[in-house]
Structure I
Amino acid sequence: MKALVAGYGSIGSRHARLLTELGCDTAVLSARRVEFPLVFSDVGQALNDHCPDYVVLANPTSQHHGMLARLAEAGYRGRVLVEKPLFDVVRPVPDNEFLGLSVAYNLRFHPLLQALNALLVGEEILSVQAYVGQYLPDWRPGTDYRESYSARAGEGGGALRDLSHELDYLGWLCGPWSAVTALGGHFSALEIDSDDLFVLLMRTERCPAVSVQVSYLDRVVKRRVTINTGRLAVEADLVAGVLTVNGVSESFVVERDHTYREMHRAALSGRDDTLCTLEEGRATLKLIEAAEQASRQLEWVRR
């Protein structure tokens, strides 16, 4: 299998390394000079000379749509994985002949979340509370957070988009959202023009009360979800790797690259049962925009 990774920042370099480790003949597409065995600066040349079966878009979020359009215009017919979120704003997906198109919400492949998903089959979900927080200046060691795309709203940065894994996996666990209200914005002294905090309250197909908070402000990394069903009290701590059900805990040892590796294996083999689909990725993006609208207008937004 031949793979092409567009973008070679922190996430692009990880994708390129893992695909190489998985046995793919991997190339990188980057306008910058980067250290990788095979690098292209032009997408057309990369497609013609490397002939990839699998393309991963890991460039800034604001560039995803343009890159998809260039792949479609070039007649690319392989599989495409787009880093989350799908786009910076809701846009139509270019007409294409791709073999598959999915969004890189790799947390779906976390063993703890997969165990939680199985646990909720047939359950009446009554309430869900999710929280994720990480201090943006500590996010990418050795880099200036003010220079990252996360700091720039115009490039698709901000806590709501960067940390939209929670919005995706809540939709995966609890069904599509139907109504949302929210508060959020830039509240801290961080030198960014993107949002650093958002709090959402919403209703989904399977749950009448879902709350989620995403934050660039937590000095100690947190990623947790608490769920109450008709017969279960569940708490999942994804940082500690502990799933607690009715007071009984189970630990999960998850190697750092595991979720990314399993996501790529699924995409390369065409196993789409866990991958985030195009429509699911679009639903999450619509939820992001609805939350922004709700926060600006102090109202409920319905789908």
Structure II
Amino acid sequence: MEKYDLIIIGSGPAGLSAAIYASRAGLDALVLEKAGVSGGQVLTTYEVDNYPALPGISGFDLGMKMKEHADKLGAKFQDASVIALKPAEEDSCHTVVCDGAEYQAKGVIIATGAHHALLGVPGEAELQGMGVSYCATCDGAFFRNKEVAVVGGGDVALEDAIFLARICSKVYLIHRRSEFRANKALQEALKQYANIEYVLDSTVEELKGKQSLEAVVTKNKNTGDLKEIPVSGIFIAVGIVPDSDIFTDGIAKNEKGYIIAGEDGRTNVKRVYAAGDVRLKQLRQIVTAVADGANAVTSFQEDSL
């Protein structure tokens, strides 16, 4: 069984930042990534305009730059799907169980990120990949000059609506409340596009279509009225779910599954740390994920003294 000083589970911005800091610290660290490519959710972001010193960079390019930085410092990567983490007893090593292999390390950083939440309505599962998408920058080009819908009221939903408005004939922005919760800059940017129509105080009740999506059925929360909107595509941006289900052996999480850890990354288990979107925190952004990775490595170094 291979042994390391530190194992980093996940290779999004938090995991890559941790890999960079671990390499610079001279630690024998291994990054486990299940997707076969580094970068995490940032890879599907069309444009990142709030990462310091790199305004307007594409998410893909930013992810690749982080990976190149880690590679330059000699970080080790392994394609692996983690099944479980077995915390150490006393001062022994933690064991990370993967599909076909096990690894041991003095410390473990959980940087598994999160995934898109589902609507859970009829037609959603059946039409995934046939008009139902969770990534506008990935799939938006398939709907050029067509009418589409976006569901959500946060930053991602408004970013998706703006991106799609540039290439689609019309975008219906469906939100269950009367006001958006996205930042004010995005709300102002939204007003520049005449082909975005708001469908507020409304929930999605059903997605209809045979071979592909044909319409979305909405329900007005105030009147109860149902409305069928013909669209070729729908982009769902109603939040994220932490990828923490595999961590069941004593690691504290809140009711939504976020791992409980402070700014230092320390969890309730000795020498196990959480970084990035999987951690319970106020703000989930690339810049905070990068900070989490650095903090987690620093905490491990302090705990190893």
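General observations
- Entry that produces -8500 once helix-only ellipticity at 222 nm (-39500 (n - 2.57) for each DSSP H run of 4 or more, over all residues; to 500) is calculated, selected from I, II: I
- Per mean count of other Cβ atoms within 10 Å over residues 50-57, the highest-valued of structures I, II: I
- In this comparison of I, II, the computed figure 0.80 for FRET efficiency 1/(1 + (r/R0)^6) of positions 58 and 226 (r between Cβ atoms, R0 = 41 Å, to 0.05) is attributed to I.
- Mean count of other Cβ atoms within 10 Å over residues 242-249 derived as 17.4 - corresponding label from I, II: II
- Distance in nm of label points 7 Å out along Cα→Cβ at positions 82 and 282 - structure with the largest value, from I, II: II
- Origin of the value 129, where volume of the Cα convex hull per residue in Å³ was derived from one of I, II: I
- Which of I, II yields 31.0 [mean count of other Cβ atoms within 10 Å over residues 10-17, calculated]: II
Every number here is computed from the coordinates shown, using simple stated rules; none is lab data. All figures in this text were calculated on a predicted structure; none of them were measured in a lab. Cβ atoms are built from the backbone, for glycine too; each structure is taken alone.
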